[in-house]
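Q: In what follows, structures are represented as structure tokens.
Readers should treat all values here as calculations from the given coordinates under stated rules, not as data from a laboratory. All of these numbers come straight from a predicted model, not from anything done at the bench. Cβ atoms are built from the backbone, for glycine too; each structure is taken alone.
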Structure P
Amino acid sequence: MYHGKEISAHYVAEFGMPVFEPFVGLRFEQSRFAESVAPPYDVLSGNDVRQLRESSPSNVTWIDVPLRDDGEDPYAVAATKMTDWISSGVLIADETPSFTIYRMTFNTESGVSRTIDGVIGALEVVPEGGDGVLPHERTTPKASTDRLDLTISTKANLSPIWGLSRAAGLSDLLAEPGEQFGAVEIDGVLHTLERVSDPDRLSAIQACVSSSDVLIADGHHRYGVARQYKQHVDTHQAELATAASTTMMFVNEMSPEQLAIAAIHRLYTDITSDDLRAALERSYDRIGSVPADDQCLQAMADASAVGFVTSDATVELYVPQSSAELGDRDLDGARLEHAFSGISHTVSYQHGVLNVVDAITSEAASAGILIRPVPFNEIVRTAERGDLMPPKSTFFTPKLLTGTVIRQMQ
């Protein structure tokens, strides 16, 4: 039996904590589950989308990644297809509101088996700067209205945002299995989905998540779209106001055991490699070099260094000089921002050492710098202080799949 205090609007308002609720989910019919889910839209190329669509007529990319050749209004086409899937039984609605336990089992880079356990529900959409739901890094501008247009057309949350809860005990509440409805292994990661509809257990999970702040780990832009959608609904579709006041989010406990954090490295253009190295050496000292292979990240970690990637696939190791301006924050991204603040350049972001090397050797970028993953204690410090890390500081892995559950808002 699960026991948890009932979460009321008064309790949430008094303590400034976010509402977290179960919802009536739409799920792919079980025999279709494995062929219907897909990686998130923002890691898929156009060719990836076409291959996934060719692999199955029910793959979620048919509705989650509208393409120009889908029709004059691809968002309307996506909405129509989703409606057709519901009427034909491809998508089946739960009978009652539920939470979805989502487990990801995988091996770390060091070969250790790990499982991340989280829960998908509907989290409150708070105004920018509001209490309860906190960003952890600055975001880069995105001009496209694609996600907002898709949400307006489908009236649905198709992919979950990833949030970290500071509430102790959430992992324990999720340990007991729910009703398994889907499992699939992709790229070495086993994704397992379980439905929870027992009222006492729903109440316990809801009370736990709603008792503390949630830090957005991955999906800052999607949470921004949820805010825009709420504003749109308040103006144009008041009947959806209650549904639009929350958005679909995967939440897991903010603990070292429940996080796998990789680095997002830096690529530089509009500056020469020599000029960038010269700027780096004003704030860093070179201590040696290693090959750009699987071992270079460990060498960087051992030396507390960043790695300057050269055109011959060598990684030059640099350690930072003292920097009083940055205080006690141990963030490679922030230190590099400070080091290059006085020079003209353009920076972009790339995960994977070999991808960075390819960009340099192909001359797609003039220089690349490998950084270390953000330590867990810096994520905690960010939450406690209300600080913001530089854009693309963290890369939480594995990536959540799209299509595990869909939240319809009508």
Structure Q
Amino acid sequence: MALDLYTLLDRPRAPATPSWQDPVALMLASTGEGIYGVDLDGRCVFINPAGAQLIGYAPEELIGQNMHEITHHTRADGSAYPEQDCPIFNAFRQGLPCRIDSELFWRRDGSSFPVEYSSHPILDGGQVRGAVVTFVDITERRRAADALQRAKEELEERVSERTRALSTALQQVRELAARAEAVREEERTRIAREVHDELGSLLVALKMDVNWMDKRLAEQGARSADAAEDMRTRMRCKCQNMSRLIENAVDNVGRIITDLRPSILDHQGLWAALEWQAQEFVASAELALDWCMNVDETLELPEPVAMAVFRIFQEMLSNVGRHARASQLRIAIGTQGGLLTLDVQDDGVGAPPQAFEARDAWGVMGMRERARHFGGEITILSRPGEGTRTRLSLALPAREAS
């Protein structure tokens, strides 16, 4: 093939109708790609019919013409394309091949088309005699690529719109959850006040009345006959029993009030409430406590934030009590660098990380949602047999951080 192409360089032109004895000419005439040969000066020595048709000429019109000046004279931006910058000529004059798919060829009528072309030098005894250039119109390929790119961009835009819609919906769900939580806290506060103001005072008054009755019966017993002593004794026992029941009721009312809305949170603030809750928990769970609090005690968080931190802390302790089987608990609370950190670490049985991502891990999900609503984050580090460390990180509001 190399010898036949070299022979073509010496021909003035390819015959208009090649015969079967000339296989190279038959191949050039039958291929749909443009193929032409140039000498060292860039003049056309042969071109196949498909190539000539692509640029709007007859093959015989191009023989001896400078192919760069015919097809490659102008860049895509309309500026001149000097021959010395042409990759085709620079490559074959150095005896190198080249392949380009980012330029234009120009037609006779002044129109252009995107082209992919390749140039291969023809050597004779180690010397470059010229080059064979093949080219193909890639207009349809470019259109398909552009259509594919537009479709990709449209798909990315639709995905982006759906993502924004989902983000908006998620934000609305979180706001709804936060609102529901606020309503629950308001209801708990209302119930706690009613229990305290109504039921608590009623029980205290009842206890005072029973004590008064017990005292009167005792005084009456000193003056009455022996025949009524047994009845009075039974009444006094009954009154004493009522008093104990009322005391238990008062204690239960206090416990319910504390569960609904710890009064210490309102009266002494978040830091005292956290320490009280920790002490209550370790006392009931019989755990050793390593307590570390490094906070500015004059720092007051907004009430919704303080309540969220307190409820998250309660859930952390609740998880320890339900699952950890621990003997020691370390709690560290700090407010350095405008960031509140609350660490609860136990020496219990631990769990694999996927346990905290399970669909039924409602407590963990609740903590994370509470934290996210105020821009915070819950991180959990745990391994089987190595205990669990749960951390709340929450940026303090600007005025509180200052």
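Q: Computing mean count of other Cβ atoms within 10 Å over residues 187-194 for each of P, Q, which one ends up highest?
A: Of structures P, Q, the maximum of mean count of other Cβ atoms within 10 Å over residues 187-194 occurs in P.
Q: Of the structures labelled P, Q, which one yields 46.1, 154 when Rg and Dmax of the Cα atoms in Å is computed from its coordinates? Display every interim value, and only then the final one.
A: Details: P: 22.2, 65; Q: 46.1, 154.
Going label by label, the one that fits is Q.
Q: If we compute mean count of other Cβ atoms within 10 Å over residues 123-130 for structures P, Q, which one ends up with the highest value?
A: Structure P gives the largest value of mean count of other Cβ atoms within 10 Å over residues 123-130 among P, Q.
Q: Right, next: Assuming 15.6 is Kirkwood radius over Cα pairs in Å, for residues 195-282 alone as calculated from a single structure, say which of P, Q it is. Mind dumping the intermediate values first?
A: Numbers: P: 17.7; Q: 15.6.
Answer by label: Q.
Q: For which of the structures P, Q does the calculation of mean count of other Cβ atoms within 10 Å over residues 163-170 return 10.1?
A: Answer by label: Q.
Q: Among P, Q, considering only relative contact order in percent (Cα under 8 Å, 6 or more apart), which has the greatest calculated value?
A: P
Q: Given a computed value of -8500 for helix-only ellipticity at 222 nm (-39500 (n - 2.57) for each DSSP H run of 4 or more, over all residues; to 500), which structure among P, Q does it belong to? Walk me through the intermediate numbers first.
A: Working: P: -8500; Q: -16500.
Only structure P yields this read-out.
Q: Right, something else. Who wins on distance in nm of label points 7 Å out along Cα→Cβ at positions 99 and 267 among P, Q, i.e. which is largest?
A: Q
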